[in-house]
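J.: Quick heads-up: structures coming right below.
Laboratory data are not the source of any read-out in this text; all were calculated from the coordinates shown. This one's a predicted model, so the numbers in the text were calculated from it and none came from an experiment. Cβ atoms are built from the backbone, for glycine too; each structure is taken alone.
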Structure I
Amino acid sequence: MNVLLVFAHPEPRSLNGALRDVAVAELKDQGHEVRISDLYAMGWKAAVDRADFPQLAPDARLNVATASGEAFKAHRLTDDVRAEQEKLLWADAVILQFPLWWFTMPAILKGWVDRVYSYGFTYGVGEHSDKRWGDRYGEGVFAGKRAMLIVSTGGWEEHYSARGINGPIEDLLFPINHGVLFYPGFDVLPAFVAHRVNRLDEAGFTVIADQLRERMRTLFTAKPIPYRRQNHGDYLIPAMQLRAELGDPDARGFALHMDDAAG
C-alpha cells in the first residue's frame, strides 16, 4: 500500500524526527511504499495569496475559494500545490505528523491544508439538493483512504484528559480529524499522541517507539473513529442538524457527531 507522511517540525533531530523515522521504517518493513512531505525542508509556502493563482487578473478582487476552483478546473494551480495533490491521490493512507503548538497544528501545516485542499478538489464537490449536501463528511475524493495523526505534546497526558485543564485531546484534535480529514472522505484512525516529550529519556522513547510501531502495523486494519456520515440519514438536509432522536439528548458539542452504535 502507499503511505504519505506529511511532516511539520523545523528540527530533523527532534523527537518528532526520530518518531518519523520509526514510523517510516516500520511501514517499509511491512512492505508499504512511503513518501514524505517534509514541509520545513521543502520551504513550504504557508500563506495563501495572489501568487497562488497566476490566472487571476492583476486588478481582479481575490476570492480564494473562487480563484482556487477556477485554477483547479483549468489545471493552473502552482506546481508545488499540484505535486501535493498528486501525492494525496497516490496514497492509500495519509499521516499528518506535528507537535501540538498552541492547541493546534503548526502554521506551516495549516498552510499546507489551506493551499492543497483547493475548491473542486476537496470541497465544493458533489450534488447539493434536499437529499444531499455535497460529497463531504465521509464522502469525497479521499473516500476509501485512511488517515491518522501523529502528535507530540509537552504537557502531561493527565493535562489532556477528560477533566484535564487543557481539555480532552480528542476534542482538541476534533477540528483536524473531523474537519480536515473526515470532511473530504478519509476514514480517520484515532491519533497517536506522545506526551511530555521534552522530558523523555531513552527508556521512555523506547516505549513510545514500540507503541508507534504497533500503530503502523495496524494502519490498514484498525477501526476508524465512528464519525456520523453526512448523507446517510443522521442529519436533516439542508439544515445539517443532527436528527432529534439520535444521540444523548443532553449531549452537546463534538460527541454528538460520533455514532457509538457503529463503534
Structure II
Amino acid sequence: MTAVFAFLGRNTLGFFRYLSGIYDLSAKAAYWTFVAPFKGRYVKWGSAIHQMVVAGVDSIPIVSLISLFIGIVLGLQGAYQLAKFGATYFVTALVGVSMTRELGPLITAIVVAGRSGSAFAAELGTMKVSEEIDALEAMGLDSVRYLVVPKYLAMLVMMPCLTLISDLSGILGGAAFEIAQLGKTFSMCLSATQDALAMHDITTGLIKSLVFGLIITKIGCYEGFSVRGGAEGVGKATTSSVVVSIFLIILADVVFTAIFYFTSS
C-alpha cells in the first residue's frame, strides 16, 4: 500500500508541476504577444512569418490530401446508410457539416501536432541540451520572447487558415464521390452544401482551431524547455509533445462540442 500511495503521490505532484509550468509559459507568451508591444517591446515579425511558412504553408499539402480522403470516406459511409432511405441528396450535407464542425479542425490539429508540435519540442530541446537557451538568458534576452512568441503567433494565424483549407478539401472529396458514383453535378453538390451549412458551423470549427493551435504550441514548447539528459531526453520530449497534444486536443474538442451543443439546443 505504501508503494501505491507513493506512486499516486509522485504522479499527482508531477501533474500539478506540469500544469504550473504550462501556466507560467502561457502567461509569459501572452504578455510578450499582447502587452509588451504597447510598451515598446515589439514582436519579432520576421521570425513569426518564418514560422508561419514552416508550420502553416508547408503543411497545406498533407492537410489537404488527408482531408480529401476523409471527405471521400464520409461520402462512402454516408451514401451507404442514406441510400436505405432514398436520401442520398443529404450526403453532401453530412460531409459539409461533419468537416466544418468537427473533422476539419480535428484532423488539422492532429496533423500539425505530429508535424509542427514535435518540431517545436525537438528544436527547443536541442537548444536546451546544447545550452543555447542558457546563453540567451545570460545575454539578457528573454527566451520566451525570442523562441516561443513567433510560434505562438504563427499558430494563431495559420491554424484557422489550415482548417478552412481542410474543410474545403473534405467537401470537395465528398463532392467528387457523389459526382462519380451518385450521378450528381458539381452545381448540385454546391447547392446542397450551401443549404446545409450555416455560418455558425464554420465559426465553431475556427474557434476550435485557435484553441487547438494554442495547445500544440504550449505543449511543444514546454516539452522542449523541460528536456533533460541529452539526445535521449530530446527524443522523449518530442514523443511526449505529440501524445499530450493529441490527448488535450481531443479533450478540448469534447468540451467545446458539448458547449456548442447545449448552447445551441
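J.: I have 0.70 for FRET efficiency 1/(1 + (r/R0)^6) of positions 96 and 232 (r between Cβ atoms, R0 = 30 Å, to 0.05), calculated from one of the structures I, II. Which structure is it?
T.: Details: I: 0.70; II: 0.05.
So the calculation was done on I.
J.: Compute distance in nm of label points 7 Å out along Cα→Cβ at positions 16 and 248 for each of I, II and report the one that scores greatest. Don't jump to the answer; show the numbers that get you there.
T.: On the way: I: 3.3; II: 1.9.
Once distance in nm of label points 7 Å out along Cα→Cβ at positions 16 and 248 is worked out for each structure, I has the highest.
J.: Out of I, II, which has the highest value for relative contact order in percent (Cα under 8 Å, 6 or more apart)? Intermediate results must be reported in sequence, preceding the final value.
T.: Values: I: 19; II: 31.
Biggest value here belongs to II.
J.: To test your reading of the models, identify which of I, II gives 6.3 for mean projected area of the Cα convex hull in nm², for residues 80-143 alone when calculated. Write down the numbers at each step before the final one.
T.: Working: I: 5.4; II: 6.3.
Traced to structure II.
J.: From I, II, which structure was helix-only ellipticity at 222 nm (-39500 (n - 2.57) for each DSSP H run of 4 or more, over all residues; to 500) = -8500 calculated on? Numbers along the way, then the final one.
T.: Numbers: I: -8500; II: -25500.
Structure of origin is I.
J.: With FRET efficiency 1/(1 + (r/R0)^6) of positions 160 and 184 (r between Cβ atoms, R0 = 30 Å, to 0.05) computed per structure, which member of I, II shows the largest figure? Spell out each step's value before the answer.
T.: Details: I: 0.70; II: 0.50.
Answer by largest value of FRET efficiency 1/(1 + (r/R0)^6) of positions 160 and 184 (r between Cβ atoms, R0 = 30 Å, to 0.05): I.
J.: Here semi-axes √(5λ) of the Cα gyration tensor in Å was calculated and came to 29, 26, 18; which of the structures I, II was it taken from?
T.: On the way: I: 29, 26, 18; II: 40, 22, 17.
Going label by label, the one that fits is I.
J.: Taking distance in nm of label points 7 Å out along Cα→Cβ at positions 8 and 176 as the quantity of interest, name the structure among I, II where it is greatest.
T.: Values: I: 0.7; II: 5.3.
By distance in nm of label points 7 Å out along Cα→Cβ at positions 8 and 176, the leading structure of I, II is II.
J.: Work out the source of 30, 17, 10 here, i.e. which of I, II gives that when semi-axes √(5λ) of the Cα gyration tensor in Å, for residues 24-111 alone is computed.
T.: Numbers: I: 30, 17, 10; II: 42, 15, 9.
Answer by label: I.
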